[in-house]
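K.L.:
Next come the structures, one after another.
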Structure I
Amino acid sequence: MGDMPTIHLVHEWLAERAGSEQVVEAMLRALPVEALHALVYFPDEYRDSPIAGVDKRLSFFDRSRFLRKRFRTFLGLMPFAVEQYDLRAAEVVISSHHACAKGVLTSSRQLHISYVHSPMRYAWELYHDYLEGSGLNRGIRGLLAKWTLSRLRQWDRLAADRVDLFLANSETVARRIRKVYRRPAAVLHPPVQVDRFRADRPREDFYCTVSRLVPYKRVDLLARVCSEMGRKLVIIGNGPDRARVEAAVGPTVTFLGNVDDATVQDHLERCRAFLFASEEDFGIVPVEAMAAGAPVVAYARGGAGETVVDGETGVLVESQSVDSFRSGIERFESSEFSAEVCRNRAETFSEACFRQRLEHLVPSAWDAFQQTGPWLPGREPDAAAWIAP
């Protein structure tokens, strides 16, 4: 394996520190990234982040006060913006993609690896849900939104052929990549900060969930099940669905709203088990719960179905229904689970593991690319062979 090549990193936008930004931070800690390209950058969000210290090269969105303030509104302009990034100094380009980042232009001498959090959800997988939830499924504004998303799908599919090697953050996302882009993708799970948690504290008699209160997260389902079973449930998080959920639950359910990280950590370390009802691309919080020694009762589809080991680190339920989750909780309560086993499972998703795999993958892929690339779409090497165990 040769030396580490010159690397440029491309991310969608730097406006908040959500899950995809945490992956970017881990990449910056793992790799000698020369420059980070993004549509916009809000520095107040990244004061204690490695993103603050890297050379950032921003699009015309960031230089326009009007576009910067409303950048999410101009989704149809983003493909043009990312095609303007000057990446000529890079040998390897890594795009962190969930909207348009993978559409950057590279030369035949540059290796482009795209780490995909998900293909554009609102244009593909959740198209009709997005239109309905945004009130854009009718009227003139709806027609404009549908036309914009149609054009974005065409560009997104075309831009997939610019990528030499796809990585997915889960098997769920790898399946979407095969469906939408007709390309294979090796799975590199995102890093989880497992070292934040202790797994040796006594468990207490309450269940816990941590989530934004929006309909697809199905916190209402968890609240209803625990209310009907008379089980204590602590809900951490806030959102537009809170009033509806609160109106339907009993006295055993407690809402804490938005709290600091220390409070989340404390509850995960003490709860009887963590409940998770949504279908996520990966789902970091269930892994954090296992790092804190808590078993997880989760919906089996999506990332939780990959991270939670049924019967060992929790219980997987087959449908988002009251009966399924009631049965899952009853099965959990009649079984025994080890905090140590849960913690050991979480360790396999740690940042140390992510860093080790990425440090091995990038130079290995670069060496192979120099010898035989560019590869034809669908005929690229199996990147899983370069991800160290």
Structure II
Amino acid sequence: MSKKIIIVSAGMNGFETMIPAGIKAVKECDELIGARRITDLFKSLGKTCFISYNSIEITEHIKNSSSENIVVLMSGDCGFYSGAEQLLSHLENYETEIICGISSPMYLCSKLKIPWQDMKFISLHGKENNIVRHVCRNKQTFFLLGGRVMPKEICERLCEYDLSNLTVHIGENLGSEEERISSSFAENFTNFETSSLCVMIVENENFEKEQISCIPDERFIREKIPMTKAEVRCVCVSKLAVSESDICWDIGGGTGSVSVELAMKCVSGKVYCVEKNPEAVKLIEKNRRFFRCDNIEIICGQGENIVEELPMPNCVFIGGSGGTLKKIIKTAYFKNHNVKIIITAVTLDTLYESISAFEELSIFPEITQIGITRTNKVGKYNMMRAENPIFIISRGADTQNE
């Protein structure tokens, strides 16, 4: 209980990029803990060292250590995708302190002489996240790398979605003698080999300045596949209230129009688009690329057979179920009792089946009917042309909790 644990940000290269408070803590401590490449920066001090970056191992060592003043070293800054947060959760019984430092985006941007206050930060260090969708939404996107995805894979993805002309900056081994900073267009880095210790910035001057919603029908590649109309999509997606990191299901994808609208909302999440018609699947792929939504995963097959294997959803849109509506609704509900569900129906049969499915789950269905009427030029006159009325069935309150 008398031990004091100071978590110190080691910056990019130890003494040269650490703040004075961090240097003082390192010099005065009884023991250093951290990954070898970081503790080696302070070998000249001759301190006792415990080599580990695993929070459980570090906590156990601190418990058994005779040292009273211990410094745990973290690379970069403790507040930027650091292990400090997890470690702190294990050190509640100790006096702790955090000393901040210089993070990799700060360091790289200073070398490039560019500001970073509006940058979007994405970690792909042992994690998965979307690439193209983030780049499309932001003027500058910073990627923390070091896992399975490296700069050349990111640049290949950008080229795949027709973004080969974006400017890319790659920083390797920042702060060390092997430091290398490279800048060029994405297309020039598709075969670029880098160190595992690297970060990357993508600049997009033509980023989406507004969040796209209610995309006009004519913007989609249509062919002969039925499509949920813009006004209906707008109402349905609005009712789903999609969050940035949500997992969404689009069952009966059609042209992929709803998937695209959902993907624009869950920029850090994912849309699983299920469609049984192979021709429609090809069309969804075209629209996914056209709208640069790499957070849409397209699955060809019957919805009832696929949903069992899909991850837990936050939002579900069902535009076509192939006669297995009840099973899809129940599967989504049992995976997540708080799931938001929207069904569109043009027939009374689908309406009745939707109501029945919700009632069997003791859920009150909310039903809205909307009718879209648009102008149509007939000779010199502007006539009104009505679309088929649509029932929108959504999940209401759980009747058993009323």
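Please treat every number below as a calculation from the coordinates, not as lab data. Please read these numbers as outputs of a predicted model, since none were measured by experiment. Cβ atoms are built from the backbone, for glycine too; each structure is taken alone.
K.L.:
Once FRET efficiency 1/(1 + (r/R0)^6) of positions 73 and 217 (r between Cβ atoms, R0 = 35 Å, to 0.05) is calculated for every structure in I, II, which label goes with the largest value?
P.N.:
Once FRET efficiency 1/(1 + (r/R0)^6) of positions 73 and 217 (r between Cβ atoms, R0 = 35 Å, to 0.05) is worked out for each structure, I has the highest.
K.L.:
For distance in nm of label points 7 Å out along Cα→Cβ at positions 153 and 361, which of the structures I, II scores highest?
P.N.:
If we compare distance in nm of label points 7 Å out along Cα→Cβ at positions 153 and 361 over I, II, the biggest value is for II.
K.L.:
Of the structures labelled I, II, one was used to calculate semi-axes √(5λ) of the Cα gyration tensor in Å, giving 36, 25, 19. Name it.
P.N.:
Corresponding structure: I.
K.L.:
One of I, II was used to compute helix-only ellipticity at 222 nm (-39500 (n - 2.57) for each DSSP H run of 4 or more, over all residues; to 500), and the result was -8000. Which label is that? Mind dumping the intermediate values first?
P.N.:
Values: I: -11000; II: -8000.
Among I, II, the structure yielding -8000 for helix-only ellipticity at 222 nm (-39500 (n - 2.57) for each DSSP H run of 4 or more, over all residues; to 500) is II.
K.L.:
While we're here: If relative contact order in percent (Cα under 8 Å, 6 or more apart) comes out at 15 when worked out from the coordinates, which of I, II was used?
P.N.:
I
K.L.:
Work out which structure the value 33, 23, 15 belongs to, where semi-axes √(5λ) of the Cα gyration tensor in Å, for residues 121-352 alone was derived from one of I, II. The partial results should precede the final answer.
P.N.:
Numbers: I: 33, 23, 15; II: 36, 18, 15.
The value was obtained from structure I.
K.L.:
Here is a further query. Quick check on the output: 18.5 is mean count of other Cβ atoms within 10 Å over residues 33-40, derived from one of I, II. Which one produced it?
P.N.:
So the calculation was done on II.
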